[in-house]
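Read through the structures below before going on.
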Structure P
Amino acid sequence: MNAIPSPLQAEDTPTTAQAPTGAELVVSSLRDQGVEMVFGYPGGTIMPLYDALPGSGLKHILVRHEQAAAFAADSYARATGKAGVCIATSGPGATNLLTGIANAYMDSIPLVAITGQVPTGVMGTDAFQEIDIFGMSLPVVKHSFLVRDAADIPNIIAEAFAIATSGRPGPVLVDLPKDIAQSRVEAPRKVEVTPKKIQNPDPIAIARAETMLECARRPVLYIGAGVNKANAVNALRRFNAKAKIPAVSTLTGLGTLPTDDENFYGMLGMHGSKPANLLVQEADLLLVCGARFDDRATGKVDSFAPDAKIIHLDCDPAEIGKIRTADAAVPGNLKKAIESLAVSALDIADWRSKASQLRKQHKFSFDAPGSGIFAPAFLDQLSRAAGDKFVAACDVGQHQMWVAQHCRFSRPEAHLTSGGLGAMGYGIPAGIGAKLANPEDCVVTVTGDGSVMMNIQELATMRRYGIALKIVLFDNSTLGLVRQWQELFYDGNFSEVDLYDNPDFAEVARSFGIEAFTVSRREQTGPAIERLLNTPGPVLAHVCIDSRENVWPLVPPGKSNAEMMER
């Protein structure tokens with residue numbers, strides 16, 4: 001399938017000797033930061049910026065909802081390691097970005113969001129589409145800028161990128177009043193931004209950590225997403241190739257160690273693997289790298305790893321000791337901290353043997369009853385068939401947990417998901433951002449019949465740009481994770497989870513110009529995966545599954561991670 005040719009052919013902006021406008025300075029400043037692609041949706045107050053885009057060299061992706069612009073920019077950042085950029089107009093355009101900005105904040109993703117604002121002369125008068133996005137965004141950004149002088153724009157944009165990408169990454173908002181964007185600037189102020197450096201780890205803290213590791217007999221390596229954000233993946237892999245410590249991961253840390261690594265035992269937490277949770281609960285030491293003891297990982301924190309001492313490595317000092325006191329606190333440059341740990345293979349042969357036995361004893365079975373498609377088996381086969389180029393851009397719900405449990409990931413960039421915020425509707429925009437970032441990757445959005453309806457309009461974006469995203473849509477005609485909790489913890493009182501009136505999703509996709517097909521029987525799994533992966537261009541596989549299927553194992557609320565419910 002080819003992209004739809006546009007009847008509107010943008011012409012290059014004529015060369016002019018006039019001083020640049022504020023909007024033109026934004027565009028040139030973005031180029032100076034190495035930006036190649038932005039995601040957005042035009043409107044009244046941001047129109048001067050859109051007037052400056054044609055001929056600028058920036059590739060603009062027109063999404064069909066501002067939330068999708070933020071999600072796609074977030075995913076683009078995760079896939080590239082660079083700051084993503086999204087653009088929207090004032091009022092509802094800006095507020096529609098907020099969920100995506102919050103998503104980036106919760107998962108520490110570098111993002112620069114540029115919003116239009118009403119002219120400065122009418123600010124504070126409740127002008128049309130005026131909203132205080134500066135104030136509204138404060139709890140979910142690292143920093144916000146309200147541009148008061150167009151001459152400051154080069155400095156503001158440079159500082160926004162420095163803040164977004166340095167230290168613990170996160171989103172930054174730049175609010176641009178329309179009159180500032182339209183004004184001409186004779187002498188833009190010189191850019192003088194020096195990114196802040198993260199402190200080096202304290203040698204005394206490193207020495208203490210080394211001593212604790214050498215004394216441990218049941219250590220566990222607890223991996224979070226901070227390892228990837230610190231560009232420390234290879235350092236961690238080299239460290240554990242020597243130390244050979246049984247390792248577990250948070251949801252967003254998956255792929256830091258390849259999921260088929262001999263020392264990796266899966267995700268821990270509420271829907272973690274049984275070996276991972278049992279190992280953590282029996283550990284006498286946790287080496288925590290770039291993780292924050294999130295409640296979904298720890299369960300009942302008072303009973304989490306009760307006999308374990310804690311070595312905590314993190315770039316953000318605020319995370320160390322916030323939830324669990326560290327016996328060896330190592331704030332600062334995470335990559336250098338890992339590289340500084342001079343530890344060879346530990347004397348833990350019995351512990352490794354026990355870990356291996358737990359893996360064999362609790363190996364997941366894909367032999368589910370019935371003749372219908374079993375989602376965990378489908379995902380296992382899909383990720384293995386796609387190989388090392390596989391990237392899952394995942395929505396939120398039961399399918400999200402099945403992806404985390406059963407897909408094979410060779411690198412952290414291969415698993416893109418809304419972790420801290422848990423935002424439904426992330427999947428398709430995230431898949432778009434990831435595929436545009438790395439066109440050679442096999443990017444698959446995994447979504448559900450609940451999540452997909454939240455940003456289904458982005459099928460039009462896929463069609464417009466010929467984005468060869470593959471979509472697996474698990475349809476159980478219910479809000480599966482909510483239904484599961486209502487079944488288990490609310491006496492089966494199923495309240496507002498029945499999606500019996502879903503449309504024919506394959507027909508919906510075809511109406512957008514996307515090839516689609518529907519499968520429901522187990523013997524269709526292999527052919528469906530082959531068709532999905534081998535069809536040129538975008539394609540949607542509508543996979544019907546049993547509405548009664550649950551995610552297992554499950555740690556009930558208020559329980560220890562050792563108290564897992566199983567099928």
Structure Q
Amino acid sequence: MRASKYHINTLKEAPAEAEVTSHQLMTRAGMIRKVAGGIYTYMPLGLKVLRKIEGIVRAEMDAAGAVELLMPVVQPAELWVESGRWVEYGPELLRIKDRHQRDFVLQPTSEEVITDIARNEIHSYRQLPVNFYHIQTKFRDERRPRFGLMRGREFTMKDAYSFDRNEEDAQASYDAMYDAYMRIFTRLGLEFRAVAADTGSIGGSRSHEFQVIADTGEDLIVYNPQTQYAANIELAEAPCLIAQRAPAQEPLTKTSTPNAPKCEMVAELLGLPLSRTVKSVVVAAEPADANTPPEIWLLLLRGDHELNEVKLGKLAGFENGFRMATDAEIIEHFGTAPGYIGPISPAKPVRILADLTVANMSDFVCGANEEGYHYTGVNWERDLPEPAVADLRNVVAGDPDPNGGQLAIQRGIEVGHIFFLGDKYSRALNATFLDMDGKPALMQMGCYGIGISRIAAAAIEQNHDEKGIIWPRALAPFEVVICPMGWSKSETVRNACETLYAQLRERGVEVILDDRDARPGVMFADWELIGVPLRITVGDRGLKDDQIEVQERAHGETHNVPVSEALDQILQRLDAMK
């Protein structure tokens with residue numbers, strides 16, 4: 001490819017709404033252009049990156065035995081009604097009507113359509129197992145699209161769906177996809193972790209996320225550096241930090257704490273560690289019967305810990321959902337406004353649930369249900385009945401791992417997610433087959449997604465510097481750029497560039513020759529911004545000494561190599577890149 005025949009349009013400044021690095025750099029490098037909020041045109045350079053990601057994903061999916069098809073972006077509402085997600089999915093599901101006033105959706109995912117295909121195409125156990133996949137445009141009507149391709153409304157995704165005779169076979173299909181995903185992200189040249197995760201709105205009973213490690217990631221990953229353990233913070237088990245409850249040493253005392261509605265303020269006022277305080281969180285659990293008022297719960301966490309709402313939602317009593325209690329509900333049940341509430345003598349009965357660590361605390365501090373006052377020296381059994389206990393909190397760095405060592409936390413960007421669905425969708429859509437005994441049985445399903453366009457953004461978040469993008473070789477739009485010094489002025493330079501360009505193309509290298517005759521500073525800045533892994537500079541001065549310059553984008557090291565050795569040197573350096 002010659003730069004003069006390609007579309008290269010870089011920008012010095014990113015648009016004001018570009019908040020994260022990937023959005024800024026993809027826009028400046030001319031890889032994407034905004035059409036509407038969360039909707040982008042992939043320009044030639046950006047599309048090349050996407051196609052390379054798709055190629056790796058497609059190759060590994062095919063190698064794992066998956067079969068490619070292509071499902072529609074527009075899907076009939078009837079299937080979503082049948083699965084129950086027409087209502088459950090919420091406002092992110094974009095609902096539209098055709099000219100006949102029939103309801104359709106712009107698909108955010110394809111469980112319904114693929115299950116409909118399976119129930120119509122698969123009739124016998126002899127047709128199982130099968131794993132269908134496609135790479136297709138998705139649309140989720142995000143309330144606030146932001147961060148460019150990281151959280152857009154329209155995006156490109158690979159989703160796959162496995163169908164099996166029984167759970168044992170389905171788990172084997174899940175494991176095969178897990179292994180395929182490990183190969184995919186390794187081939188992409190990204191630092192990543194596979195972490196145990198919550199199944200979320202997709203449903204199912206087993207789930208892993210594939211997280212690209214990046215300081216700008218929205219997700220928190222809990223891991224043990226000494227073992228293979230890793231989990232999303234929403235799922236990571238938080239251990240009790242007190243092995244055994246100590247006996248009471250202090251009397252229960254009602255203590256004045258004016259203008260101290262937060263645990264941090266109380267601890268500072270009383271000269272105590274924050275870990276001696278107990279935080280009160282009031283939630284209203286939604287009842288199964290809409291005509292029944294919600295049940296008020298008081299959740300107790302140590303002052304330096306935070307509530308994990310995903311864990312709470314999985315506990316008995318919260319199956320129908322919950323919300324934070326209103327100020328009016330808090331005043332009604334505790335007799336005071338938020339900031340001074342606690343478990344001792346509330347105004348009305350409430351359900352009390354303590355985190356594991358709080359249940360083993362003694363001589364702690366909590367609200368006194370009176371504005372401006374807290375109790376100190378609070379102890380279970382003596383001052384309060386033994387509480388119901390559950391894991392309610394987020395893990396924090398330094399927590400012990402029950403299997404040894406300490407837990408650490410790092411940020412990540414979710415780019416892949418796999419689920420074991422069981423019969424969640426096959427039951428709802430009656431997707432059955434005749435089993436070996438001649439009786440109908442529900443297919444067991446798995447679901448496996450990869451965010452193609454999100455990978456491009458995540459790779460940049462992980463690999464960039466002040467000059468621009470640093471692509472892993474596998475994702476770079478071009479592997480090598482040849483930069484001539486004085487293209488229009490020197491026939492010697494042109495001939496040397498043309499010769500090397502032809503040699504690299506013959507060896508299958510994706511190379512671009514910058515024949516735009518731009519000034520060196522402009523040319524170098526463009527390619528550093530775009531992030532091509534290897535830059536070759538050819539000039540009269542170097543050629544007089546039989547030398548050309550080779551620079552690796554990742555670390556900026558420059559090497560002068562003899563012209564006769566240039567091809568071999570370039571190929572060796574490319575082979576050494578991840």
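The numbers here are math on the coordinates, done by the rules we state, and not lab data. Note that the structure is a prediction, hence the values are computed from the model and not measured. Cβ atoms are built from the backbone, for glycine too; each structure is taken alone.
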Review point. Hey, helix-only ellipticity at 222 nm (-39500 (n - 2.57) for each DSSP H run of 4 or more, over all residues; to 500) derived from one of P, Q reads -10000; which structure?
Key: P
Review point. Which structure, out of P, Q, was Rg/Rh (Cα atoms, Kirkwood Rh) calculated from, if the result is 0.99?
Key: P
Point to revise | Comparison of P, Q - label where mean count of other Cβ atoms within 10 Å over residues 220-227 is highest | key: P
